[in-house]
1. Can you say which of 1, 2 returns 9, 29, 27, 21, 12, 1 when P(r) over Cα pairs in 10 Å bins from 0, in percent is computed?
2. Given a value of 0.30 for FRET efficiency 1/(1 + (r/R0)^6) of positions 54 and 102 (r between Cβ atoms, R0 = 30 Å, to 0.05), point me to the structure among 1, 2 it was derived from.
3. Between structures 1, 2, where is relative contact order in percent (Cα under 8 Å, 6 or more apart) highest?
4. Given structures 1, 2, which gives the highest value for distance in nm of label points 7 Å out along Cα→Cβ at positions 62 and 78?
5. 0.85 is what came out when FRET efficiency 1/(1 + (r/R0)^6) of positions 6 and 126 (r between Cβ atoms, R0 = 30 Å, to 0.05) was calculated for one structure; which of 1, 2 is it?
6. With helix-only ellipticity at 222 nm (-39500 (n - 2.57) for each DSSP H run of 4 or more, over all residues; to 500) derived from the coordinates and found to be -9500, which of 1, 2 does the value describe?
Structure 1
Amino acid sequence: MYTGFAHLLGRFRYAVEHCSNLIQSLEKKAKTIELVCYAVVAKGSMNSPEDVYFLEAFLTGAYVCYSSNFNFAVTQNQPGMDNQLFQIMNALTHWSCNQSKGKLLVSDLQGVSPILTDPQIIDMDPHSWSDGNPSQA
């Protein structure tokens, strides 16, 4: 899911960069959005691993929720909220839905300032992505 999101984020940033109607401060802010550094570690055989660990870099600062999978009434007055980033994250979700002709959208955008962690892709095809929020750790 992270690789798919990174691809969509790259396409969104390209679209923003080539948007002539966007004010420069929003374009500049959109360029700062990135996905947290991550790694997948498998113990055992690659074809049949015993254990799989997903690691993310530790982020310091105020953790902000820009969008959610469950509640679309995200408050803008969270500690650490950047209102321009909030607008851009909403635009990213809208753009992903529009570009896919309604087949998917990115959601659950959260993190520390412009560094996003654990983004989700909601797809009309239930087999396109693994379960991004498993009930077991």
Structure 2
Amino acid sequence: MSMQENKVIDEALLHLFIWDYQPLSIVEDKGFLKYTNALNPSYKAPSRKTISASWIPSASTACREKLMKQVQREAMSVCLTTDTWTSSVNNSYIAITIHYTTSELGFKKVLLECGHYSEKHTGELLASQLKTRLKHEASPEK
């Protein structure tokens, strides 16, 4: 199997997790392994550790970069909103959304991030979280 063929299969497998929310452990299931072997005996499925430690972070970074380029290319003005909440088991989360207007006076929004937030929900800590999470995303022009 060529490297290009392997890459195509790897990307299709990654979409199984991203689009269909399949559990990473599927790559260890006997039926899945038999299925992939029937499709292409020379394909070796990656471990779930490889998927979680490498593939998903890489896909997330690529998606974020693509979204930020889109915002920087299209946005005339930008506004940020945040939402913080605590789950029923006392885990805190933060979501950061970018809202912007386009040159055609259209409105768009992009969820920049949604993740674990280990601090109390105070204004100072929220400002600190925003600065930390946005320092790599900031556009000097916007």
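1. It must be structure 2, since only it matches.
2. That value comes from structure 2.
3. Checked 1, 2; max of relative contact order in percent (Cα under 8 Å, 6 or more apart) sits with 1.
4. Result for distance in nm of label points 7 Å out along Cα→Cβ at positions 62 and 78 over 1, 2: largest is 2.
5. Label of the originating structure: 1.
6. 1
Values in this text are rule-based calculations from the coordinates and carry no lab data. A quick note: this is a predicted structure, and the numbers were derived from the prediction, not measured. Cβ atoms are built from the backbone, for glycine too; each structure is taken alone.
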